[in-house]
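Visitor: Next up, some structures in structure tokens.
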Structure P
């Protein structure tokens, strides 16, 4: 029996990861958990995020998945002591490796808690951290493309403009603001953590002739989950309590 790959994030940001994986592995089954009841993670304490992350991992283990992708940089940065009976794929290290391939003067735009954890500096010691939790709520509320969003991002990135050659989108929500970030910074490399997972799950993916099935779960209100940008086919979306 074909097993699913489990994925979780604090909300809609991880759907950017899921979308990329569906494109590369269309025959794979995925179970996505949007933990919107606890969103945003980046303004919580480290202890809270550790507990939430472990609870989400245990839930997905209980769904008999074959692997768990933590599609959240904040959860990843507080997950390294958590073990599971299936492989856990964490988003930070492959993202950092991708950035080191293209840049030398690197900044990380991530949630406040990811930045204070120095999780990216473990792999890129000189990376400049930019606290961007303000952008998570904008993403959850579908504010990409708005002039006021551009104003916020311009001000957020002004201290590093002209100082860096590469910026890491160290929160999967921030994929939605790629065009804003390009306008704010000009000609820099953009390394999107949402696109970093596909190469590290090759050994987990199974050959199958069946079209993959995608199921969505949310710990919040399933009718309020912003799926406007998610153009992939999915079987169902359901509320669950963890």
Structure Q
């Protein structure tokens, strides 16, 4: 059994590498977009099961956003990005539970030894994916902060005159704020990647040792972990957006 931190390469389109996590990411994106299109097209006054589930999920996310913002206008502004991050991350996390994911593939010679190259792998177990979502989250936070209070007031959070009393303290705090914004990207991406990658490895090891009954409780655990990680990612994004739109005093 070989465990790789990075995604496995499947093919090239020109010079563009196609990895197993990239395939899963594209597939999930298409499914989410197609499901949203079908839901919007077939909205009914008396909802069916699919519409009921979607409405409960949307209401849960909308109420969650409003419980933090306490402002309906701000809720409507933040909701699309927070909901998109939550839905994307939770499906990317749960896709690792599909039977055969990470274990079905072809054997190829890699670094002098025969290695299994799985066709599919959870996209959240790819640091490139989690880093991309983290950049979107932090970038959106900066955007909402600037558009809400203005670029000058927003910049004052980071660039404070060293001549204000107590001298130099404001500048030091501003530097810490800048470091904090960068560290958000790292903490977001590595937290999600670490949890999902560890879960993927755990499931693979248990499946190899005791392939039938033993993996069941671990599958249930990963369902819970996948939900919590998506919720934490979305909630932290929401809280940071709220803080970014508040003026400093």
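Visitor: Among P, Q, considering only distance in nm of label points 7 Å out along Cα→Cβ at positions 47 and 87, which has the greatest calculated value?
Guide: P
Visitor: Okay, moving on. For mean count of other Cβ atoms within 10 Å over residues 7-14, which structure out of P, Q has the highest calculated value?
Guide: On the way: P: 28.0; Q: 13.2.
The structure with the largest value is P.
Visitor: May I pose another question? Work out which structure the value -9000 belongs to, where helix-only ellipticity at 222 nm (-39500 (n - 2.57) for each DSSP H run of 4 or more, over all residues; to 500) was derived from one of P, Q.
Guide: P
Visitor: Computing mean count of other Cβ atoms within 10 Å over residues 15-22 for each of P, Q, which one ends up highest?
Guide: Once mean count of other Cβ atoms within 10 Å over residues 15-22 is worked out for each structure, P has the highest.
Visitor: Determine which structure produced the value 191 for volume of the Cα convex hull per residue in Å³, calculated from the coordinates; the candidates are P, Q.
Guide: Working: P: 117; Q: 191.
Structure Q accounts for this read-out.
Every number here is computed from the coordinates shown, using simple stated rules; none is lab data. Everything numeric here is computed off the predicted structure, so don't read it as measured data. Cβ atoms are built from the backbone, for glycine too; each structure is taken alone.
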